[in-house]
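Below, each structure is written out as structure tokens.
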Structure I
Amino acid sequence: MKTMFITGAAHGLGLATAKRFAGQGWFIGIYDINREGLATALNSSDFPNACGQYCDVTERDSVEAALAHFSDHTNGRLDVLVNNAGVLSSGKFEEIDPAAHEQMIAVNVLGVTNVAQAGFELLMKTPGSTLVNLCSVSSLHGLPRLAVYSASKFYVDGLTEALHVEWAPHDIRVTSVKPPLVNTPMAHAVDPMITEKLSLNMEPEYVAAAIEKAILGKRIDYVLGTSARLWAYADKFLPESGRRWLVRYLTNH
């Protein structure tokens, strides 16, 4: 039985991904800081083969305990690690609570780092394993009113590119999925100036399907959505002034 460990799995994209692969007979590790959501998921008929517990990705000891818990249930097998946990705060950079900036850096940067590094040993011991990092189209160009979130996803992009090369000799494939804003409570907190053009019309289940495609594929990243792919294509060829104009247009600046 193939196995998957998912952070931020009690809700949103993580839960949708867990359900998709559980439905295909995978053993799913559901890890999150949301204790109530964890209990609901683990007691659900959606997960006949699963385990899970509290995991705070910003705390190295918590991540290591979660992976040890998962390993105990899978005999040390980890086919796919989905680095999904993330947080978002939106608004004018200077007006966002500094604590919110710190939380985005802690979860989206330190958390992703902790999970990848702590998961390496299990991934290395499992032939043909994959690390999937949840990135974002906001890693294509820094977005106004999402400055720190966007910057944190640039980090995820860079980490993915580096580990894609560094871990290849260990038979670990590293890739990322880059969705636009997805119809989840986190995205609904985004500044309306952004969602006016970058609409919330992508469902979590679509991203879960893209994660499956990324696992089966060979590319280093997967940009999701027609508009986002067009943006990514244009971003490669436009001069810097054109790139800035496009971002201003997309974010109403």
Structure II
Amino acid sequence: MSLSAVGQRAEAVITSKGERDHAGLATIFPGAALTRFGACVATRIPALADQAPYNKSRGFNLDDRRVLADIVGFYDDAGMRPAVEVCEPEAGEQLDGVLREANFSPAASGVTLHIAPKRRPAAEMDGLEIHEVERADHDRYLALLLSAYELAAGALALRRMFAREHATLGLRCYLALIDGEPAAAGALYTDAGTGLLAGGATLPAFRRRGCQSALITRRLTDAAADTDLVAVTAAAGTASHQNLARHGFATAHHRTLWQRADPAR
């Protein structure tokens, strides 16, 4: 079984964002690459080898078993652990068998969600405001986002990649302010009539005060002007997943990350 039409559009906008993020990335991170193997879109960033979201072959299906050796080689060549991501409609005993025979095992699960955006009333909470970030104020947005994700100051490669992802063409950035003080951030990416909620984090001191709900509402309102579908990904069963469901996001499909059991040598 293949992805639904909605699922295909959701995966297409995720791929579009990834392709723009990776354009010219090898000049920043030696060995970084994005390429296609069959239906898969494979990405790698050796400097972030421990970060699975940046180092996997997305969209692996049964037909791609013929290129699995090429996918493995793509990561082995960089001394990295091969990984593939399978969307639920493509999963099954036969595909599981192919991966297990190649020494892969399930490592993490996620979900792709979708919604038809529409204009919504702004969240009415005392002192809470949402502002779209102008280019001149982008540094403040990025600084807050990095702090909200609680990245260590020494995590230079990851901080650099976050900066890259949040400067991509087609991305709109937003800040949530409480009593005028920056409290949370989130982004909206659009391409070919489909939107993607990209990023989103709140400073620890302002959590559980409605910032992310307000950011979701604002981004869906803005997306409704030129898109009829908004997608987002989340780790399955997390607070973020639950919050998105409360806002009306429905499941397009589940995803399973498979990693080769033995690290590349």
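Taking -9000 as the value of helix-only ellipticity at 222 nm (-39500 (n - 2.57) for each DSSP H run of 4 or more, over all residues; to 500) derived from one of the structures shown (I, II), identify that structure.
II
Can you spot which of I, II the value 23 was calculated from, given it is percent of Cα pairs over 30 Å apart?
That value comes from structure I.
Of the structures labelled I, II, which one yields 17.9 when mean count of other Cβ atoms within 10 Å over residues 21-28 is computed from its coordinates?
Comparing all candidates, it corresponds to I.
So distance in nm of label points 7 Å out along Cα→Cβ at positions 93 and 181, computed for just one structure, reads 5.9; which one of I, II is that?
II
Consider the structures I, II: one of them gives 0.45 for FRET efficiency 1/(1 + (r/R0)^6) of positions 37 and 117 (r between Cβ atoms, R0 = 25 Å, to 0.05) as calculated from the coordinates. Say which.
Computed on structure I.
As an exercise: mean count of other Cβ atoms within 10 Å over residues 125-132, calculated from one structure in I, II, equals 18.2. Which structure is it?
Only structure I yields this read-out.
Between I, II, which one scores greatest on distance in nm of label points 7 Å out along Cα→Cβ at positions 77 and 133? Spell out each step's value before the answer.
On the way: I: 2.8; II: 3.5.
Largest one: structure II.
By the measure relative contact order in percent (Cα under 8 Å, 6 or more apart), tell me the structure among I, II with the highest figure.
II
A short reminder: the numbers here are calculations on the coordinates, not readings from a lab. Predicted, not measured: the structure shown is a model, and the values here were computed from it. Cβ atoms are built from the backbone, for glycine too; each structure is taken alone.
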